[in-house]
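Here, each number is a calculation from the coordinates, and none is a lab measurement. Since the model is a prediction, treat every value here as computed from it, not as a measurement. Cβ atoms are built from the backbone, for glycine too; each structure is taken alone.
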Structure P
Amino acid sequence: MAEDGTGKLIYTFTRTSVSDPLTVNFSVGGAAVFTNDYTQSGAGKVTGVAGKVTFGYGQSTAIVTIDPKADTKIELDESVILTVTSGTGYNATGIAATGTITNDDGVTPTITLAVSPASVAENGAANMLYTFTRTGSIHDPLTVHFSVGGAATFNTDYLQAGASTFNGGAGTVTFGFGQSTATVVVNPKSDSVVESDEDVILTVLTDPDPTPTYLVGGSYVASGVIINDDSAVTLAVSSNVAEDGVVNLVYTFTRTGSIANALSVNFNVGGTATLGTDYAASGASLFTASHGNVTIGAGNNTAMVTIDPTSDTIVEANETVILTITSSNAYTINSPSTATGTILDNDAVVLPTITVNVSPSSVAESGTTNLVYTLTRTLTTPDPLTVGFSVGGTATFITDYTQSGAGIFNGSSGTVTFGFGQSTAIVTINPQSDTTPEPGNENVVLTITANPSSYTIGGSGNAIGVILDNDSVLIPPQSIQARRIDAAFSFGLGHLLP
């Protein structure tokens, strides 16, 4: 029966025995709601869930009339079901009759849902549009319910616009008068957290109204994905390498998270090794003595910077090359972020040989010439070197001579230092002039002191310089006369002897 028509649904109860009056019980069911969708007449009592009908004396039938209530609401066809229930004076139960009130306000709309685009970058400008579409009647406004699911979290991972209500778990969207679509916009929130891709799932729910105002179509679930575009970067280096070897130090920059786009990573350069002198670099977009940059290509997880040691013959300490990732808005830094590679020196240690000579070999005590002791080293390394020596001889320091050139000199030992790149060091002995006759000439002997860890000793290892005494011995006159007499007497006696 049409909802807005003049006809009515007539439910006829029939009995076989008609002698006495009879009251029959019945239940009321179906989708139509009493007083909202229809009224009734003929029943003694109707509550919307149950009622009674009375047969009069001699009557074989009793009638209940259902009169549909007219409205303009688009809804499904609705049923009114009367079912005989147990009572006194009859035994017919479970007998039912169903009448239908047909909606005549239009075709109940069907709701479908779709999302476009299906995925967007977390930090991009594009949003995901969830479009609810209704087919059928679009005349009146309509509110549709939906649930919200997925791995993404409302307010943390995204915001929304367009929904009438939205709490992260459920929401509603409203079609305006004459509108066939309604849209919910999901706007991802940008962050720098490396995380998995996350989805936002909207699902159309059935109308909770007892009299549904819409139907759920076949495509009622839409899932959009927020693609993580953040990366975290770490750094590692291969094992140490020999300076003159064929193996290089390889520094590997590794990213986790998004690999969709190329990523430029910044780093500082440190360590004791010197770019251009101790090593060359390759693989970096930029590499200076203090900083650099390397690019991880789109679709790649890693990029490598290669340090190639420069071969030399210089004996030196092991040297390091330290790369450290520095910050950028394009990525986060995870541990380890610093990598230290060591270039192992493999040049043999050749000790210098030290010799000593003196020139001139002798000088006058009161002269202007000095004894010059020259210590010479073979230059295996340009580094400064200190050599020890002992001081000997018959001459006495301070009394017979002074010195210059030695770092330490105390009359019995001393040291001399070769400066950076110097092959010789000099100790000068300056005789002290006096007028004292001495037993004879005096010497100054410098002898190199052994130090096997720093140098070897060449030649004799010592040098002797002589200070010539130039003072005369004065003899008193009486001593001369006595000597003459002694000589004559000796001569005379010799003459008189047979």
Structure Q
Amino acid sequence: MKKTLLSFLMLFMVLGANATESIFLCDDPKSLGYAKPEGSSGAEQYTLVDKGLQSGDINIDVKNLSTASSSNSAKFWNGSIIDFRAYKGGSLTFSSTNGENIVSIELTGNKVSNTLFTLSSGEATTVKGVTTWVGNADVVTFSITATMNITKIVVKTGSAASTKSPKFSIAPGTYWESQSVELSSETEGADIYYTVDETEPTEQSTKYTSPINVTETTLIKALAILNGEKSTVVSAQYNIANAVNSLTDWKELEVGETSKINVPLTVAYYSKEKAGEYLYVKHNDDYMLIYGTLNQSYENGDILPAGIVGKKDNYNGLIEFLPDVATMGEVTKGGPSVDPIVVKTTDLTTSDMNKFVIIRNVTVSKDEKTLSDENSSLTFYQRFAAVEIPEDEQAYNVKGFVAVYKDAVQIYPTAFEVAASVSEIENNDFDIISSKGVIEVVGDTTNIEVYTIGGKMISQGKSVITCSTGLYIVKANGKVAKVIVK
């Protein structure tokens, strides 16, 4: 049976009980001999790491790309949490002081991945947000290729086991059909024991006698034993992905499930932020947030081809799609634009998550982070740094995406536009937004025409019209509106 590997390698190893362990609590700088950064901005927000790190039997020599600036120097950073940050061009060199070799290094944090560094020896893999290096060396160097945010480091030392670890017949990753996984050991006569419930295998675990049939996403852990000598434990995760034919079906998946989206998606909004890239897409009436490092930019109306693969994730209540970027493909430009849905503050619930909306005629409180219309108030969060929050008392039409934070509904604004002065709209089934120098027609419209008050046509067939200050006539769907552009 032909097996198609669809995503990156997901393999890690965990040491046996005989290893010596050294722990670096990077969210507690005092435990490592450094002052805790107390401030929320400027130099008080960080503590530079200028003399390396030491814990137990392990030293970490910290090198920076340059000592001329603190911006790219390793440091403890006080953001939403405290963590240790290493930057592109720097390195972390681990060495043992107890005479044993380093056999495992485990990194945990908000931004850790085996794609963010290169190695002097051994191998590193990332599984479920934990990056683990395995090998056998007295010195190990991680050369940093992109910023890493680390909250904990666990280093284990020991001697190489004489019993070789089991090997998997199929590379870990994502597949579209059940897989038959065989285990083997290079140590002749060794018995292999394994688990599929994420517990550590022992001699009391299931003994391997025949291929393991994987019909759903499964983590296999295995070790080999010969004459009481145990190998290191090895693990491999196999994701059996779901094929979905709509975003409605995707919403029904459980968090953590991997899926392939078999329909094209239309881009509603894209923003590249320091924390990552946000891409909102639509299919029929459903929306989805794609989050990660996407390696290309997008515009409203772009069409993503069918076949995107990724995992459903929950970040503090916000549902996201974490993609395998290699499956995203090239976009098709010039598709139909995605317009926001007109809502009121009282309309929105958690079921509207990730929808593109517009709330009309609201006042904005930058200090309290609220939008208020005639009905109620709604919290907003400035997720997108380029969006300026107004500080005056004018009425605004606010575009944005519905977000959820710990079960509370809020808005990520994408634009604040001065509310239009519109009159004489007869039976309108579309909306008109007027901002400085722009008229925008939102809704299911055809035959859009814009005239000056003197009757001169200035635009036909466009939903966004650039114009100067004045009074204009907008026709759409056979209906008429007067619009003042200030």
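Figures for the structure shown
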{"quantity": "Mean count of other Cβ atoms within 10 Å over residues 287-294 derived as 20.4 - corresponding label from P, Q", "calculated": "Q"}
{"quantity": "Parent structure of the calculated result 3.1, given that distance in nm of label points 7 Å out along Cα→Cβ at positions 95 and 223 is the read-out and P, Q the choices", "calculated": "Q"}
{"quantity": "At a computed 1.64 (Rg/Rh (Cα atoms, Kirkwood Rh)), which of P, Q", "calculated": "P"}
